[in-house]
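Please go over the structures that come below.
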Structure 1
Amino acid sequence: MSFDKIAARLDLFRDEMIDLQIKLASIPAISPASGGEGEARKADFLIAYLRESGITDIQVIRAPDLDAPAGYRPNIVARYPGRNSARTVWIMTHLDVVPPGEISLWQGDPFKPWVSSGRIYGRGVEDNQQDLVASIFAVKAFHDLGLAPAANVGLAIVADEETGSSKGIPHVLNNSDAFRKGDLIIVPDAGGPDGTEIEVAEKSVLWLKIKIQGRQTHGSTPERGINALKAGAYLAVKLDRLYAAFPEKNPLFVPPISTFEPTKKEANVPNINTIPGEDVFYLDCRILPHYRLEDVEGRIQAACRSIEKKFGVTIATEPMQRAKAAPPTPPESAVVEALKRAIQTVYQKESRPVGIGGGTVAAYFRREGFEAACWSKIDDTAHQPNEYCVIDNMVGDAKVFAHIMMQE
């Protein structure tokens, strides 16, 4: 089997890949939690497309969701037979997209995609349709050439990735025995513009809502109240000392340190001349895996008690997300080595395993004992106005997937 032959076929698919991207992005697949209808229409379209492309072994695993008009959230598990059925090469992408945000910031309709200067613009075209399309056409190249991949190929195209994943890959893992410990699992939902970073590890995540309760009063009589905003500002500065309390570095990660950043700030009083009696802000912590979440939480609580004593406020913290880091995928694992070979062949670049601060659904696989790696070649325009997919990246990533399917 010649990889050059498969790569040449994928080059011929370029216009078809663009056409599929445009059709997919024209079907909004927004979670009901974000005001949408879910992924059912998009899934129905994709199932028909997969069958037309020669991928006929398709299972739909439905996660019940009464907030979706269909009553469920669809997860597609499609298989294509290879010469060796002992192992499956899985590409896991997701159906759902985020809302477009402020429409005035877009150069066109986010759900009427357009092509310009080698890019496809529209909501979801990079996150995650670039590699959803690439994975389908990698299989289609084998089918159209009458060739069998070295191992079985699986396409897991799931729901709910953008809003917590409870209706997505965790539901699939709990309701399917499709995945086996020897499989290669690739999650193309992280990456960079040069395509050299293979994500194998993630930090622990702790998001906290911090509510400061003081006493409201007129702006001219601060002595009659307790300024919750001022206390909260002191607390935010005090929490910056977490960097010194947890200073160790791990060069695998980008950045190599734990991070502790105040982010969202809720509105308090609507007018200038009122001292707020309540203030709320949020803290986003991305913590290197060797630190215990309990130790970080202890430091935060100590800072809160100190500010309470200083200002006479009460402070309550509520975890919005708390996830201990999943075990890392070994940098020398089969999936990482397969990706490195394919990236070298297709993009002529040396790649390396890295850790990231953002969470991906690969963590669900890792917690279940599967070795999964995240990779794609993207400009990282996800969730932004004028999100785009570089067409060359879409075709190139399809070649990377096909190379792995050919070798494994």
Structure 2
Amino acid sequence: MRVALVASSYLPRFGGVEEHVFHLSRHLRARGHDVAVWSVDQGDVVPVLDDGHLLRYLPTPLPNRSLGGMARWLAALPAARSAWRDAFAQDAPEVVVTQCFGSNGPWATALARRTGVPLVYANHGETFMDAHDSFSTSRLLRRSFTTALNEASAVTSCSTYAAADLDRFGPHSTVTIVGNGIEPELLPEPLPLALPPRYLAGVGRLVENKGFDVLLDAYARSWTGLQDVGLVIAGDGPERAALEARARDLGIAAHVTFTGPLRRGQVRTLLDGALAQVVPSRVEAFGIVILEGWRSGIPVLTTNVGGPADFIADGVDGLLFDPVDATQLASLITRVATDSSLRARLSANGRRTVAGYTWDRVTDAYEQVLHRAVSVSRTQSAEPRS
């Protein structure tokens, strides 16, 4: 099968969507499928090849209400249409998969409609996780999304929580839940800085929704009883300066390490050495980083809002907390840091749970969805028209 994975973002950026497409493309190719990755041209210095295959970074201009914005869109439109036509002509996909709906979404939808190729939409929780709240502020994006959702031959979602949010945008196909996977044999890489002997770890993009401000507040409340336990926050983003200032204001800056962005192997090293991992997101669509903590064999404390509640058994393989309750989180931090038997139980159960989250299982689910979408499309094309 020839598949175009049309991602909202891809290499050299890394996050949940990028990780998902990275592994899915490789596993589909390993099964004999011809997979092209198309992503949004964001002006990055980008690799030409990925997994030995040509990457396509396509322009995705969208109009806005201002005269200048409309003029820029009209000026960019011919070249963008040409780039998308060329990508389709050269890769000839039998199915187009929109991986996370951003500026890529309207273009992928229009291409599928024009060519008659089935469209599959893979939801990653962007309708409520977008850092700019684009689905609330952009009427164009909402309207385009509603159209794509209605026209998609198949819809997948990373969690039941994320799937439920789609209902507010109108009718759509029955949603197939396809979570994320983990690379169990990922090799650790050396870290660029020294870490405390004992520490808690938080990993993620430093944006408001990820809740690292609440983690700092909770750590400050628990720190007086845990002065030998540091806090390491890995990642980068627009909130970094504010978080560093918050740590100073709380009087804990000397005990908090901000590593900046890390490669995947470095994240493995960070988590391998941590006492526990805290995922303090205000809401999380799924949370690949939770799987990474389990892979490293450490306890995971995470939000009870969103996807994590789908696959974590509270008190068994993780601890769930209200992401806006710093007092509750402080209590859990103290408990997990001081109770070695609790840490051992959570770690052992987490290792067992994560064994079920493989990219092979993710690929199995996608294959079923893609085969069904292509098969239905072929059947409809073969039916005589009245």
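Please treat every number below as a calculation from the coordinates, not as lab data. On a predicted model such as this, the values are computed, not experimentally measured, just so you know. Cβ atoms are built from the backbone, for glycine too; each structure is taken alone.
Of the structures labelled 1, 2, which one yields -14000 when helix-only ellipticity at 222 nm (-39500 (n - 2.57) for each DSSP H run of 4 or more, over all residues; to 500) is computed from its coordinates?
Source structure: 2.
Taking percent of Cα pairs over 34 Å apart as the quantity of interest, name the structure among 1, 2 where it is greatest. Please report the intermediate quantities before stating the final value.
Details: 1: 37; 2: 32.
Once percent of Cα pairs over 34 Å apart is worked out for each structure, 1 has the highest.
Determine which structure produced the value 4.5 for mean projected area of the Cα convex hull in nm², for residues 103-174 alone, calculated from the coordinates; the candidates are 1, 2.
Considering all the candidates, the number was obtained from 2.
For structures 1, 2, which has the highest computed value of mean count of other Cβ atoms within 10 Å over residues 295-302? Spell out each step's value before the answer.
Numbers: 1: 15.1; 2: 24.0.
That would be structure 2.
Comparing mean count of other Cβ atoms within 10 Å over residues 215-222 across 1, 2, which is largest?
With respect to mean count of other Cβ atoms within 10 Å over residues 215-222, the highest-scoring structure among 1, 2 is 2.
For FRET efficiency 1/(1 + (r/R0)^6) of positions 47 and 335 (r between Cβ atoms, R0 = 35 Å, to 0.05), which structure out of 1, 2 has the highest calculated value?
1
For which of the structures 1, 2 does the calculation of relative contact order in percent (Cα under 8 Å, 6 or more apart) return 15?
Working: 1: 24; 2: 15.
Here the read-out was taken from 2.
When mean count of other Cβ atoms within 10 Å over residues 191-198 is calculated for each of the structures 1, 2, which structure yields the highest value?
Values: 1: 18.4; 2: 12.4.
Of structures 1, 2, the maximum of mean count of other Cβ atoms within 10 Å over residues 191-198 occurs in 1.
Of the structures 1, 2, report the one carrying the highest value of distance in nm of label points 7 Å out along Cα→Cβ at positions 199 and 271. All intermediate terms of the calculation are to be shown ahead of the outcome.
Values: 1: 4.7; 2: 1.6.
Once distance in nm of label points 7 Å out along Cα→Cβ at positions 199 and 271 is worked out for each structure, 1 has the highest.
Between 1, 2, which one scores greatest on distance in nm of label points 7 Å out along Cα→Cβ at positions 183 and 247?
Values: 1: 4.5; 2: 2.7.
Comparing 1, 2, the top value of distance in nm of label points 7 Å out along Cα→Cβ at positions 183 and 247 belongs to 1.
Which structure, out of 1, 2, was mean count of other Cβ atoms within 10 Å over residues 95-102 calculated from, if the result is 20.1?
The read-out was computed on structure 1.
Comparing distance in nm of label points 7 Å out along Cα→Cβ at positions 223 and 287 across 1, 2, which structure shows the greatest value? Each step should come with its number before you reach the end.
Numbers: 1: 4.3; 2: 2.4.
Structure 1 comes out on top.
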